[in-house]
Structure 1
Amino acid sequence: MPVFDFKAEKGDKAQAVCTYTTFKSYENETSKEHPIMVIEDKDHILKHHSNGMFLNPIKRTSFEFHDVEGKPTLDIKTIDLRFTSLLKWLGENHIKVKLSGYETEEGYAVYKIREQAFGNGVKLSSEDGFLQYMIERLLMSDPPAEDDIDEDDKEETGDDMKLTSIQSITDFISCAGNTLPDNIRLWSRRNLAVAKSNEVSPEERRHAQRALSVMMGINWKSNYFSDIDPKEARRILDEELYGMEKVKQRIIETIIQINRTHTLPAYGLLIVGPAGTGKSQVAYAVAKILKLSWTTLDMSSINDPEQLTGSSRVYANAKPGIIMEAFAKAGQSKLVFIINELDKANEGKGNGNPADVLLTLLDNLGFTDNYMECMIPTDGVYPIATANDKSKISAPIMSRFAVIEIPDYTKDEKKVIFKKFALPKILKRMGMREEEIEITDDGLDEIVELCSSSSGIRDVEQVAEHIAANALYQIEAEGATKPVYDAKTVRALIL
């Protein structure tokens, strides 16, 4: 079905019509098989690269080819639904572009659009690389509701571009269309009006422009999750974590649930255990399995709710909160929030309780930042919290998590961790081979005894680091061939 049908006003000589149908695509890259659009070419006159201009909605949803004899105007047959707003915008603003495409049975399949805004052309935006940035963002987005590439085609991208100017923000909002969530699209229009208004103070305009720059820099994705390979997930867990079979089993169960529903579970994970037992490592492993960006909230250093929610724009030095900044830094709405030391979230200092703010994030119903003045969708957020003492966590927060407890490590487990995980990992990082160092049985017993005062494995890793560094020094500086560490040597080195 056509997306729009432009009807001529009274007195117009011609009527602008929509010639194309749309198709939905979730592809993140374009090619001959997955084009942006297909243009009719019954006479096969088009070349691999073709310059010209879209004529939408001035005449028809078509493209006028400037470097083909006679400057033919050919109708657009089909287009990726995500690009309809960009097509309309390019046509309305008379932007000269260069298309790259292939001849197919359906027509000229366009896989790349580049700006040709030189000479008499209209410059796209005050920001260089805007069109490439816009196309990349649209390709990474979800459709709105309802090959071999030549070496010459390998060009710079718009990855590093930031939408800071009013013109680039205006262009982006026009091109993004329905790929933005409804509430954010309406919010952006209101804030853009404020940023352009001469009837408000310069401070209000500055805040509105800054908020727009932050919001438009985030790729708002749906909450749909593709299948995750349980075997690959298990491999990552075994590589990152020693033992913890109950923990791994719970994580694999979560993966199976995601594969069945294609959405995140209603509850996050709360990992409870003594200091140094690898709670944070579990959280990082889960983020790696989900293939999501992650950010950390250290609740021991957050004592004011405003640090999380941001400050009101009535203040000159107002700014977004930590949560909004995390979205902005990740550049996308899907991410893992690793909340460290959740048991310290109740320790506010007079201005409210930070734990109360967390509830809105954990419920996945949307989070409101005071500076942004907009509800931020959080259905793509997966919270993973760590805590030493769950008895200090309030009941409302506890009810938002599935709890996984990590037990203390025994002496035998610490021996295996040192020998099979900690030392090999550090030797690899230092560029050493395992056969370059020898730890005797009594030396290993002494290492574990020296680390027996704590239940975690952090001190085991620190001892492994110390011994590896000493061995490397002996080899490089003193010409040793294979340093040996027995109980006496270990005691002398560590104590």
Structure 2
Amino acid sequence: MKLYNTLTHGVQKFTPLKAGYASVYSCGPTVYDHIHIGNLSAFIAADTLRRSLTASGLKVRHVMNFTDVDDKTIRRSRERYPDVSPEEALQALTREYEEIFLGDMEAIGNDIHTVQFIRATDNLDAMRELIRRLYDGGFAYITGDGVYFSIEKYRASGKKYGQLLELTSANTSDARIDNDEYDKESVHDFALWKTRKEGEPAWEFELDGHNLLGRPGWHIECSAMSSQALGQPFDIHTGGVDLIFPHHENEIAQSTAGQANATYAARFVHNEHLLVEGKKMSKSLNNFFTLRDIQERDYDPLAFRLMVLQSHYRSQSNFSWENLEAAQNRLQDLRAWADLRHQPRTETMPLELDELWHQTLDGIRENFFNDIDSPQALATLAKLVSYMEHNPIPNQDGKYTNGALAMIDSLFGLQLDGRPDISDDQKQVMAERQKARDNKEWSKSDELRDQLKAQGIGIRDTDNGQVWFRF
């Protein structure tokens, strides 16, 4: 299997650090609100990576964090729950949005049962331990408002700050930054631990005789949690390109400071931005959408997944309602194709179908193993779908659909496998309709078609007989 590695800026063969196993850490959501569709596209990319690694024969341990303490979660929890303690308010808010997030993940086809979810607030000891090591090594210093990481000391030790992208003196500053928001204009020393402000949740931390009652900074959370869960180094770190700097760059620095020839993660796999109508998402532009917005317009969340998969994860994709509509129509076509498993019509297997079937399955695997080329994999599948829509389907006890649909689902996650057959009563109506057509009783045929349509079943008349599909 080949993957693009942001550290080396090239596609490389993926060789896990431990034979037969792959360890993956994904930066998860900040659980203070509904996540937007740009975040969802990143989680689809991470889920598809895990699916591809599994299909290649590896046992995958996939860890994702919940950022349940940072500036945003604290600010929102104080607004929502002003009458309880800061700690209780924070927990009430973040637990609520954890559940909402997990529901969104399942709706878009992500397999949450293959992911180990961990909370920042459950891993504070690991963060304190890492901060102590950095402080004792001379890479961190105490100020009146917390503990900061020294980029100057890190560089002076012979380490490179700017492993994922080039950083120059033009975007380097001697200033410190004490918030958890993005600051992409220049490099700053950043907060590892922040002392308590009025109305904020706080945890005990004593360092070098200083009482630092407070809470962790954002960057230290992922460094500590990933290494605690997976060890160091681990195989793959994922996230959106917006996390490359400063978040992932800071993670590398924190995790390797003071260690000779240290590696934090062997590979970084980043997905590109999801644009909306060709522009970055922004509430001010009124183009900021969540999964709720999609569902309220009666679009299937799996249509959004398909729309995302139609672009390579390293290419910018464009969300528009027209593109989502097209993806929904394509999803319906795939479902109609999947339902052909219940509609065998001949007893022979055309040689060309047999060959196409095997070529398709092999091709899809090859596409996914080639840097997760999901657009090409969909194009490979489309050739088989088109053939089977226009040619007789053999009666082989589902041999050419059952196992293959499971394999296809394991990679695409579109839930095509396991779709039920229509009822016996509906089959009887179809039989009566075919009899009416044979007898040229067109009015009765139309009446029976309408009867099925009212039940959500459409009929397509072909040279090989009736084919049903669901609306």
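Here distance in nm of label points 7 Å out along Cα→Cβ at positions 293 and 429 was derived from just one of the structures 1, 2, and that gives 2.5; the source is 1. Work out the source of 0.70 here, i.e. which of 1, 2 gives that when FRET efficiency 1/(1 + (r/R0)^6) of positions 213 and 381 (r between Cβ atoms, R0 = 25 Å, to 0.05) is computed. Of the structures listed, the value fits 1. When Cα Rg over 2.2 N^0.38 Å is calculated for each of the structures 1, 2, the largest result comes from 1.
Which structure, out of 1, 2, was FRET efficiency 1/(1 + (r/R0)^6) of positions 21 and 405 (r between Cβ atoms, R0 = 25 Å, to 0.05) derived from, given a value of 0.00? This value belongs to structure 1. When distance in nm of label points 7 Å out along Cα→Cβ at positions 61 and 389 is calculated for each of the structures 1, 2, the largest result comes from 1. Source structure of the calculated read-out (helix-only ellipticity at 222 nm (-39500 (n - 2.57) for each DSSP H run of 4 or more, over all residues; to 500), -13500) within 1, 2: 2.
FYI, it's all coordinate maths here, none of it is from the lab. Predicted, not measured: the structure shown is a model, and the values here were computed from it. Cβ atoms are built from the backbone, for glycine too; each structure is taken alone.
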